[in-house]
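Asks: What follows is a group of structures, each given as structure tokens.
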Structure I
Amino acid sequence: MDFREHRVSDLAAEIASGAKSAREVIEGSFTRIAETNGQVNAFVSLDEEGALAAARAVDERRARGEALPPLAGIPIGVKDLEDAEGLPTSYGSACYRGAQPATGDSTLVARLKAAGCIVVGKTNTPEFGWTAKTDNALFGLTKNPWNLEHTPAGSSGGSAAAIASGMVPMATASDGGGSIRIPASACGLAGMKPSYGRVPQADAEAPGWLDLSAKGPLARRFSDVVMALNLVVGPDPADSSSLPALEAPLGGSIGRPLKVLWSPDLGFGETDREVLSACEAALRSLEAAGVEVTPIDRVFDEDPINPWLSIVGACLDRSFAPFEGSPALAEVDPILQMIVAGGAALSARGLIEAIDTRHFLTRQLTTALEGYDLLLCPTTAGVAPRNDLGGIGVVNGVETINWVQYTYAFNMTRSPAASVPIGKSTSGIPIGLQVVGNWLQDSLVLELALLLERVHPFTDVAPL
């Protein structure tokens, strides 16, 4: 079964009606994984026995005439940075080689299971989710189904590659610097980083990257992302950062034309010509649909890469602390080792100053958006690069490590932000347009994403 042919909502309806059995769907997922995972390396562990048992339970409930939850029988992958009961959580790190299966689920996984989803396995991620190339010493390189010579990006690259190759219709993802949006852009998917706190993180472990990282589902279409998000948002008393329940479901219309700002570079970057051309075509489609688009020269005073890296480095130093002296540390990527060392050397004052930057960035964003609904910009400055470049990207013919420089500012502001697929590069790699709102404006972001998906459709599928 190739899940790129199915909307999640339609597939769930077929299972509920008996047109398809949950067992048939789950078996279809494992068949597709067997056919394609050897080329892509999206899944790093599977739970065929547990998934089939869960499917059997769904089919038995339907046979008894019981009402099924809205996503009953839908197979999902779980990013290997969060727990799914019965499967090990390795964080893509040799430090966790031989980890025991998790004894519980993350909050996101638990809520998706409560909605009826069935976990088929864990998806690959760079070590501790630190970079935009999905590769690690434990499980190796994940490839982009659109062009196997390129990366699916990261850090939710395994989840994105699994969906883009039709192994599952949906997967979990997390985003501390662009890790939902960047692979969504690279793999032609619908990806949404909700406002921080929308999806609670009342997990057994404290959040790995403080309040930079938000979680959410990845899928091919925003209608499916909206459906899943509405089932997993809402407060949890064990997470004091979780937001109150929504007054209305996400993704509804505000009933008036939208006014948006367009920034090709946020005021500090350089955007590849192919990316810029695709974005401009999408903007023309929005204008034809009645959206008022106003260019803006500058959103932020400067690139916030350094304060963002300071916070991330401090968090990663905490994550690696239990493994001091372990021989597994020798397998950690040298650049990651440098980031961890920088975090360890950071003073308390330096960390607070980096955290303070979030306040000033948020003020700059809200000031820019006065009188407007949303901000649009490229998701990334360049397309997802070739694997042989080692994580280096290319922008206008020049190699650069920071080809992803338009995402992490919105982790600092904790804003809702989505990547909408809008076209492809000459190398066949998809390109995304980023839609950003002020904190809590998740519905506005999703409304524009749904509109863009309709007026500027991207219906191609990866050739794999």
Structure II
Amino acid sequence: MKKVIVIGGGISGLTCAIYLKLNDYDVEIYEKNHYAGGFLTSWSRKGSIIDGCLHWLLGTKKGTKINKIWDTVGDINSTEIITTESFYDTYYDGEVFHLYNDIDKFEKELYKFSKNDDDEIKALIEAIKALGSPEIPSDLPYELVNPRDLAMDKQILRKTIAYMKISVHDLAMRFNSPIIRYSFLNSLVNEKFNAFYFLTTLANLMTGNASLPKGGSHTLRDRMVNKFINLGGKIFYNSDVSEIIIEENKAKGIIVNNEKHYADYVVGACDVHYTYNVLLKNQYPMDPYVEMNNDKVKYPDYSFIIASYRTKHDFKGEICQLIKVEPYHILGKEYDYLSVRAYDYDETLMNGDYRTVQVMLTTYDEEYDYINKLSDAEYENMKKEVGKLYQEMLEKQYNDSFELLDVLTPKTYERYNHSFRGTFMTYALTPKTQQMVRSMLIDGLDNFVMSNQWLYLPGGTPAAVVNGKFACQIILYKDERDYKI
């Protein structure tokens, strides 16, 4: 039985490891933290759960290809899936715009607030309907697939191609309605993303393929960990890999705490920058990531500041609220929105009468650079100030009490996940992004496979779980076994 070492027990690492065990490999995961899951994690403060990942999960609709993967590794189809009438509710100058999960209701809502936007609404709805439940390619890895098999259906392409060439910001500005503009700019998807990504998100929400599994991140993570352990896999926690052993241009194993561990294959299921710069000691050219890192117009980094609170305020089933507020400043920038997520839609995430509430703020390179220069004392003070500011805004907005639990920043992601510049996903997928898929293999290095969200822009949970499956398929191919799993 051949042995595989997987570096990192996040979504991609766990997925790869489970598929490898299902195909009779001896598998060990080495995880730097005392828990598995990577970004797919939750933690507790004052008895209240803070979900650190799932805004929605792509692949909750039975019959889709990614659903099959999630069910294989995390038994998603045995889990209750939570849906609500609307996913985002925008409060703007006394009016409320509902981003309904039903496309017909959503269309009526657009016309309700329309100010001579009929043509834009018609085109948008037709494009969403044409997409159906859009899937990311998940049958075969990039290296083993015929590019012609990735071609988009011509009818879908005809209705959606125009949205690939503009950003979410550009799309929002096409609408005359102020509340529609405001909602599109600040709700679901980063405004720098191409509008096509925004459409695919809407399409998946409205077909039930992007919903919320009951129990949130930690429940899904625990099912994946248990699946791997029950298959006979081993996880070594608090094991921060420092180097990959390379002999004659072949990966032979890893070094952890000055100890060497050998295997037939090594899978790097961690941040791609950490893989190249630390684990591989800069021995291999980091193409094309160096070029992308130097072009922040095409490939901007982005992340979040998230302040979490607990409250007894009843949000009446509204998951996300986007509220126009008086301008305020954080890290030298001005904002006029309050993006609120309430976790009372899932009683398993509540602590008695308390529900966790998060305020989310998108950050870019400037904010990361600002935070990165702070001393430890300045950083802690900044978090306290952000937590206090949003607490006061929440209490004013809802006329109720909110207790601060935690504040996370891009530095949090960097510390716990070796995440490049504190990114939550990868680069924002802009209209100028040229290629979405990167190779899992490194030229000149054999028996090593990368498996992470950076290989499939813009990353996130779907890219991570799909690339975990792909990494297993690459190894099966190398061993001349059936890789069509």
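We did not get these values from a lab; they are worked out from the coordinates using the rules stated. The structure presented is a predicted model; accordingly, all values stated were derived computationally and were not measured. Cβ atoms are built from the backbone, for glycine too; each structure is taken alone.
Asks: Compute FRET efficiency 1/(1 + (r/R0)^6) of positions 125 and 333 (r between Cβ atoms, R0 = 30 Å, to 0.05) for each of I, II and report the one that scores greatest.
Replies: Working: I: 1.00; II: 0.30.
Ranking I, II on FRET efficiency 1/(1 + (r/R0)^6) of positions 125 and 333 (r between Cβ atoms, R0 = 30 Å, to 0.05), first place is I.
Asks: Computing FRET efficiency 1/(1 + (r/R0)^6) of positions 5 and 181 (r between Cβ atoms, R0 = 35 Å, to 0.05) for each of I, II, which one ends up highest? Provide the component values of the computation, followed by the final result.
Replies: On the way: I: 0.90; II: 0.10.
Once FRET efficiency 1/(1 + (r/R0)^6) of positions 5 and 181 (r between Cβ atoms, R0 = 35 Å, to 0.05) is tallied for I, II, the winner is I.
Asks: If distance in nm of label points 7 Å out along Cα→Cβ at positions 213 and 421 comes out at 3.1 when worked out from the coordinates, which of I, II was used? Provide the component values of the computation, followed by the final result.
Replies: On the way: I: 2.6; II: 3.1.
It was calculated from structure II.
Asks: While we're on this one: Out of I, II, which one gives 156 for volume of the Cα convex hull per residue in Å³, for residues 197-436 alone as computed from the coordinates?
Replies: The read-out comes from structure I.
Asks: When mean count of other Cβ atoms within 10 Å over residues 277-284 is calculated for each of the structures I, II, which structure yields the highest value? Spell out each step's value before the answer.
Replies: Values: I: 18.0; II: 15.2.
Comparing I, II by mean count of other Cβ atoms within 10 Å over residues 277-284, the maximum is at I.
Asks: Among the shown structures I, II, from which was the value -0.94 of log10 I(q)/I(0) by the Debye sum over Cα atoms at q = 0.13 Å⁻¹, for residues 13-164 alone calculated?
Replies: Here the read-out was taken from II.
Asks: Identify which of structures I, II gives the largest calculated value of relative contact order in percent (Cα under 8 Å, 6 or more apart).
Replies: Once relative contact order in percent (Cα under 8 Å, 6 or more apart) is tallied for I, II, the winner is II.
Asks: Using the calculated result 2.0 for distance in nm of label points 7 Å out along Cα→Cβ at positions 141 and 261, pick out the matching structure from I, II.
Replies: Attributed to the structure labelled II.
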